[in-house]
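Heads up, there are several structures right after this.
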Structure P
Amino acid sequence: MSLKGKHLIDPGDFSLTELNSIFQLAEKIIENREEFSEICKGKILATLFYEPSTRTRLSFEAAMLRMGGKVLGFSDANVSSTAKGESIADTIRVISSYSDIAVIRHPKEGAPKLASKYSAIPVINGGDGGHQHPTQTLTDLLTIKKLKGSISGNRVAFCGDLKFGRTVHSLIKTLSRYPENKFVLISPNELRLPEHIKHILKSDANVEVVETEDLELVIDSIDILYMTRIQKERFFNEADYVRLKDSYILDKNKLKAAKKDMLIMHPLPRVNEIDYDVDDDDRAVYFRQAEYGVYARMALMALLLGVYENA
């Protein structure tokens, strides 16, 4: 089994065996980072970010630099030839001759997939609109594996913006592929998980799904609480955003009823959906989650570039 030369557009592109090979390598890197410090020497990562990003872009850059590679790219489409009208197809054709692997974030759903069709190098989806965010999913699954011991058999609650949250869409579909996971969907009626994803969960994966608008009603039964922000940039009407933005605020008082070993996760950035007084709670793992993102992306790129082969 080899991931060399593959694209990652959707977590469903990889089998569970392939996903687990990424986690196995990430754990090896965590245990001995120095062993992998030159593995990508001579390799170049292109970061094509048509939409703002902090963690995803910088964690990709950190991942490549920690493996001895180099980085080129842009963090603002307005400083690229896109501002002159260049197509994604033409951009990736050119970038393919400059670099060995590329990560693309784009506000339009499907843009990274389109780029992959014209690319001579592996393309990684760094987030496309409200659609998918596969490397955040790798980050989240690695976090669960490291801190819960298993990706299977957990009751996972997703809270906040489930309609536009690409991190939620990617993660919940992938978790449904692992056995014995159950889901609780917590959101305002206007921000519920899209019906086509619920259909996958209920009909295709046949997993237990509970929907509620009340976090406190279910918090005592949750193994993993995945908080998300209400995304202002996805709203067409600012009045709707203002009305919904404070729908859920997790604080120490609400945590009194939660399990002692529950994980509190968040893809970040947070706005005000998690109080700062929660940060020193042992169950709050969102900053460790962000750190694991570097190792997950190191493992992914090493395997896609073929510089490391898992046994």
Structure Q
Amino acid sequence: MTLRLLLVHAHPDDETLNHGATVAAALAAGHEVDLVTCTRGEEGEVIGAEHAHRVSHGDDTLADAREAELAAALRVLGTASPDGAAVAHHWLDGLPSAPGSPARPGDRYRDSGMVVLPGGRAGVPPDVRPEGFAVADLDEAASRLAGLVVRRRPHVLLTYGAHGGYGHPDHVMAHRVALRALALADASWRVPWAYGAAGDVTALRRWLRRRVDPAAWDPDGPLPQMFVAPTSIDATVDASRWLEVKAEALRALPTQVRVLPPDPAQEPAFVLSNEVPQPLSGVEPGRLLRAVPGDADLPDGPVDDLPDGPVDDPVRALLLPPGTTPRP
């Protein structure tokens, strides 16, 4: 059975950071992967003095760089496919909206930027532009994604949790658009499973205690909202064999991500513009956002018709080559 996977992310790099190993593993197993990116990350901070001029209060060319980086990262992830299959990429604003949808400011959804609110939460900047994705019309944006859902008929959707990972308003909006699109598409195609990216907070605190780095998060302090207790994680894709492919894809995103050099005394890590080390892992957990009972909407056959017998978790199932017995 070929599973169809749809990822919905706010900015270039989010797909690789959250689901890069899953994408590589899915392509390696012969499954189909579509990615929808909602903005071009125009308001992002950059790494490296050579890119500093690109920011929005500079010459505002960061979108061009991030488009090119995203294309490069997806090419790297595609090297996992034995037959050269690639991720099918779509910009959300390039998808047609439903007839009668309200007019949208500008011709693109733009990165909204973010501000840090009291308590460390992220929020929408007071000067967000009218074309900012976080303030877009929800149904207009969701109708675009819903049309793709009906055309591509994915079995699994991957996006963020309701908190957007760490509260970025564009991440939160991407979550809202994804779930609204599923509801709009239901009459034509019911996506059986949707998951929000998550992390194991217990494992992260252990990792932080082992890491000798004064820039790291406090292992006993507050952590981004996506990190939850292991009992709250509903699915974990262990695609560790594709970790180096994920790492190489992250290296294709130099304005946003820096993979730290290998260090025998440290575990693999990356940093964003804040220079806070984070684990670089091929293990990618998720929390269930939606599960449709039964398998009537799977025209290719029910998931438990895989050669190895019943499989409870379709996200794990998409990694199983024929004849493989899933782990308990």
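Each value in this text was obtained by applying a stated rule to the coordinates, not by laboratory testing. These figures come from a predicted structure and were not determined experimentally. Cβ atoms are built from the backbone, for glycine too; each structure is taken alone.
Odds and ends about this structure:
- helix-only ellipticity at 222 nm (-39500 (n - 2.57) for each DSSP H run of 4 or more, over all residues; to 500) derived as -10500 - corresponding label from P, Q: P
- Which entry (P, Q) yields the derived value 30, 18, 12 for semi-axes √(5λ) of the Cα gyration tensor in Å, for residues 59-162 alone: P
- Origin of the derived value 4.0 (distance in nm of label points 7 Å out along Cα→Cβ at positions 75 and 115; candidates P, Q): Q
- Set P, Q, criterion mean projected area of the Cα convex hull in nm²: the highest-scoring structure is Q.
- Comparison of P, Q - label where mean count of other Cβ atoms within 10 Å over residues 99-106 is highest: P
- Once distance in nm of label points 7 Å out along Cα→Cβ at positions 35 and 187 is computed for every structure in P, Q, the highest value turns out to be that of P.
- Distance in nm of label points 7 Å out along Cα→Cβ at positions 67 and 131 derived as 1.1 - corresponding label from P, Q: Q
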